[in-house]
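What follows is a set of structures to go through.
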Structure P
Amino acid sequence: MNQPKKYAKQMATHQRSREAILGGAKRVIAEVGSYESNLMNIAARAEISRATIYNHFADREEMMVAVVESEINRLTEVAQNADGHQAALFTLSREISTDPALAKMVETDHDDIVKLITVSNHPLWIAVHRNLADTFGANENNVGLILRWLLAQFTSPLTESQSREQAQKLASLL
């Protein structure tokens, strides 16, 4: 096998392992919360060894940051692929309001939820802000409004009809 193909195959395997780890972490968080999650359970859900986790992440905290970053990227892609602002807002609302990992964290991990919903100058928050602005072409005030609306759903999830109605109203302001 020539070097470029071998390298591409290694990168694909590396990416699949990383995705499995992040998916396993999210499933464990949905079951027990982030405080009770541990690398042994995450490795079992991801169907990989703990050593593989350490090949990707220095520690549990770095892995958890990667989980959040992965979710930000996933939600951004979902919103950008929606058919218009209203559909994007509705889809984001449903994703947040029905996320089992967030629901479990609200129940068990108050400190982590506070960290997640506290806007800061952390690079992840800068990415969220930029992604919302890119997705909605919104000005600073509208991005702040969208962000606050979405963050409120972490602790007070909306029903499907509430998501639809509020997304429609919010989209009309954009």
Structure Q
Amino acid sequence: MNFLDLVKRRQSVRKYLDKPVEKCKIDRCIEAARLAPSASNSQPWKFVVVDDKQLKNKVANATFSKLVSFNAFVPNAPVIVIVIIDKPKLMLQVGNVIKNTNYELIDIGIATEHFCLQAVEEGLGTCILGWFNEKKIKKILNIPKKNKIGLVLSLGYSGHKTIREKKRKNIKEISNYNNYNFD
């Protein structure tokens, strides 16, 4: 599959088939994420794969509530992946302060997208979740308090029959050559 086709096929999946995901496919997704670039080659990520059904359901239930129900689909995913942000090394901490940028957030975003694109290549679907009860998930998975959960991914075989058309801004609205001139 060429790269643009792969990108066009990647979508947020909120409906999964009741079918287990092969460990070798998950491992290739993690390998793709592992190879992602990062500021100062810091690689500030760890991935916790949750595929035990009972444990996965506990984690899934920590991604939504009665008040915030938009992640209520997560229990249907056969796998959940927790993306943990490692504390940045001293040099990167200094860079974060000087540039007023959290490079580790950029880095886990890149690694997560690598993971998701490899998932598409494997015939799998994902949804990147930014809303979850971090404290609950840390307790369920014995994640140390000092660590931060950056993102949560649902993973599995998509139950969607079609790829949705991407609704994106026109290329001329987001790009220009040699100056800002977007007026």
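What follows is calculated from the coordinates using simple rules that are stated; it is not laboratory data. All figures in this text were calculated on a predicted structure; none of them were measured in a lab. Cβ atoms are built from the backbone, for glycine too; each structure is taken alone.
Can you say which of P, Q returns 2.2 when distance in nm of label points 7 Å out along Cα→Cβ at positions 110 and 134 is computed? Present the calculation step by step, with values, prior to reporting the outcome.
Numbers: P: 3.7; Q: 2.2.
So the calculation was done on Q.
Comparing Rg/Rh (Cα atoms, Kirkwood Rh) across P, Q, which is largest? Provide the component values of the computation, followed by the final result.
Working: P: 1.02; Q: 1.00.
Evaluating Rg/Rh (Cα atoms, Kirkwood Rh) on every structure, the highest lands on P.
Have a look at P, Q and say which one yields 15.9 for mean count of other Cβ atoms within 10 Å over residues 70-77, as calculated. Don't skip to the answer; put the middle values down first.
On the way: P: 15.9; Q: 18.6.
It traces back to P.
Ranked on mean count of other Cβ atoms within 10 Å over residues 22-29, which label among P, Q comes first with the largest value?
On the way: P: 22.1; Q: 15.6.
Largest value of mean count of other Cβ atoms within 10 Å over residues 22-29: P.
Here helix-only ellipticity at 222 nm (-39500 (n - 2.57) for each DSSP H run of 4 or more, over all residues; to 500) was calculated and came to -11000; which of the structures P, Q was it taken from? Walk me through the intermediate numbers first.
On the way: P: -26000; Q: -11000.
The read-out was computed on structure Q.
For relative contact order in percent (Cα under 8 Å, 6 or more apart), find whichever of P, Q sits highest and give me its label. Mind showing how you got there, number by number?
Numbers: P: 24; Q: 34.
Largest one: structure Q.
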